[in-house]
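Q: The following blocks contain the structures, represented as structure tokens.
Each reported figure results from applying straightforward, stated rules to the coordinates on display, with no laboratory input. All values derive from a computational prediction rather than experimental measurement. Cβ atoms are built from the backbone, for glycine too; each structure is taken alone.
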Structure I
Amino acid sequence: MDAAAPPRPPKLLDRMREAVRLRHYSLRTEQSYVQWVRRFILFHDKRHPVMMGSPEVEAFLSHLASDRGVSAATQNQARSALLFLYRVVLQVELSWLDDVVAARVPKRLPVVLTPREVQGLLAAMSGVPGLMAALLYGAGLRLLEGLRLRVKDLEFERREIIVREGKGSKDRVTVLPENLLLPLQQHLSAVKALHLQDLADGLGDVALPDAYALKSPGAARQWGWQWVFPSPTFSTDPRSGARRRHHQHEQTIQRAVAQAARTARLAKPCSPHGLRHAFATHLLQSGADVRTVQELLGHADVRTTMIYTHVLNRGGRGVLSPLDRYG
């Protein structure tokens, strides 16, 4: 009888996923990295990456910028994925890896809505999307930070929101707006009723952080760990295969904000992230210290926060035009 055939080694993209998960990168990063590696291989007629090197990487990145017209940030994301592939997955340490130049990201001033424009935008929204948009503006949250809030992260007595694993996997504390206390409590009452019904149906568990899921798997059904903004439908976790209720999809709020901007007839580009820009600018406008705003936003460098001070300057650096003075 023939001996059993040795198991086939995992495919390259499966190895890529394994390496990403081992380092506890987010699902979004995993999907992005795998997609860029797949596109890199297809661009070079399905050649294996071990048979390619610096010229092929540079050619692909150049193609993205010249032919596809991607932004510098997107080009750098592709670069990071390929460097991860060679250094971590294929364990290649060659001198050319350090020579793959990153695209220069242009410095742009953010588009900021005025307080009147924000009021008009929020007035054109209602329901859960309206509450989510008000929270993004009132607390200066990134979209995914707002969507990933758990019930336990809302500190009603202290008027605080604990942002867990924000950008750079950092926790921070930001303000819970007084005007949202009652709407949020009413919203959570409805969410709790939904959670109790899910439990009665034999469901009701949510995804937990990796370490905590191992230490306390029963926490997945506890009220404090539930999403503040749960999805109205169930979905299948792409990693574990578990069927659960995830948080709301980011496109829900993105589309609602875009529709509200049209309803309010705002000429400026509007997005959920623009509400975070407005939060920072309006705080500085009201006299808040830039260091305080930096902490609320979770910026590692105060220079990132300082960009909003440029938005505050009126009339180009805050000077009076000679046309207004002498014209």
Structure II
Amino acid sequence: MKTGEINYEIEKNIEVITQLDGLVADAVDNILVDPDKCWQPSDFLPDFGDPNIHEEIKLLQKRAEGIPDTVLTSLIGNMITEEALPSYQTYFNMLEGVNPERNLLSKAGWVRWSKSWTAEENRHGDLLNKYLYMTGRVDMKAVERTIHRLLTNGFDPNSGGDPYQAIVYTSFQERATKISHVNTGKLADIAGDTILGRICKQIAGDEARHEKAYKSFMSRIFEIDPNGAILAFEKLMRKQIVMPAVLMGEGSSNPSLFTQFSEITQKVGIYTSWDYARIIDHLVSLWKIEALTGLDAAAAKAQDYLAKLAERYMRVADRMKAPEEVKLAWLK
């Protein structure tokens, strides 16, 4: 694609994104929750003002004793991913058409969304970080170094600043995060830590609301610009979805850290290749990819590619085996 064509495509996408500002503002008011009414990490953790605080912490640690090392390591990786929120908000505000004023105090729907969405997400890392600290089973300095490293390295979902691709990405990623937290909560319940199970399910509930919002944004883009929307979906899927914490080990003494974390989530069933394939299938179905008509030649090719993609990944998932052994990280 020539430079002029790229500029035209971006300009068109910006115009559509601007049309969505009212829809996004409505999502801030009706899908996100006012801070005074929202749950907070302290709702789930021992109160240090309680005279029985030491007993409460002992009970927490007793419950956490039964959590398998693999599940605990996966939970830590999820928490580290949540703690990289400064990078996510920065990225979102750099997208073309989202914050043309370059003003974080703007009343525009997209800017309000970026702040309110990341504010809700911020509680997830806060809660899991404090919970893991209290278990006494985690090498918190190693965890803190990883968070520091991940924020230092930054975040690039490989969407090229295209807001369409970014919204496909967040639709996918919010669903993936929801699945990961739901499955972690189930394993926590099995291990006997029902409080952690409740924490994970509460976080998953937030991710489900955010997923709903992003999918609705993209659904509207498909209505306004089906050719551009389906091409953006195809482009992102050809590059594959890059997980937010992929750079957690980059530049450290253990550059394979993210791979180790991913192998554990695959082995214990927290987030697997099957989940990846099912999310593709869900989005293709939700956005009615196979039913779109009147597409131009390039978009019709993208339609054919996307219609077959989930099945292709399911075949790959069928052939993939969970690793026999996994390396643990961040534990004492």
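Q: Say we calculate relative contact order in percent (Cα under 8 Å, 6 or more apart) for every structure; which of I, II gives the highest result?
A: II
Q: Sticking with this structure for a sec: Using the calculated result 1.23 for Rg/Rh (Cα atoms, Kirkwood Rh), for residues 37-132 alone, pick out the matching structure from I, II.
A: Only one of I, II returns 1.23 for Rg/Rh (Cα atoms, Kirkwood Rh), for residues 37-132 alone, namely I.
Q: While we're looking at this one, here's another question. With volume of the Cα convex hull per residue in Å³ derived from the coordinates and found to be 216, which of I, II does the value describe?
A: The structure behind it is I.
Q: Moving on to the next point. One of I, II was used to compute distance in nm of label points 7 Å out along Cα→Cβ at positions 77 and 261, and the answer was 1.8. Which one was it?
A: Label of the originating structure: I.
Q: Additional query: Just checking, which of I, II has the largest value of FRET efficiency 1/(1 + (r/R0)^6) of positions 221 and 269 (r between Cβ atoms, R0 = 41 Å, to 0.05)?
A: That would be structure II.
Q: Could I ask something else about it? Using the calculated result -15000 for helix-only ellipticity at 222 nm (-39500 (n - 2.57) for each DSSP H run of 4 or more, over all residues; to 500), pick out the matching structure from I, II.
A: I
Q: Also, I was wondering about something else. Comparing I, II, where is distance in nm of label points 7 Å out along Cα→Cβ at positions 109 and 309 highest?
A: Once distance in nm of label points 7 Å out along Cα→Cβ at positions 109 and 309 is worked out for each structure, II has the highest.
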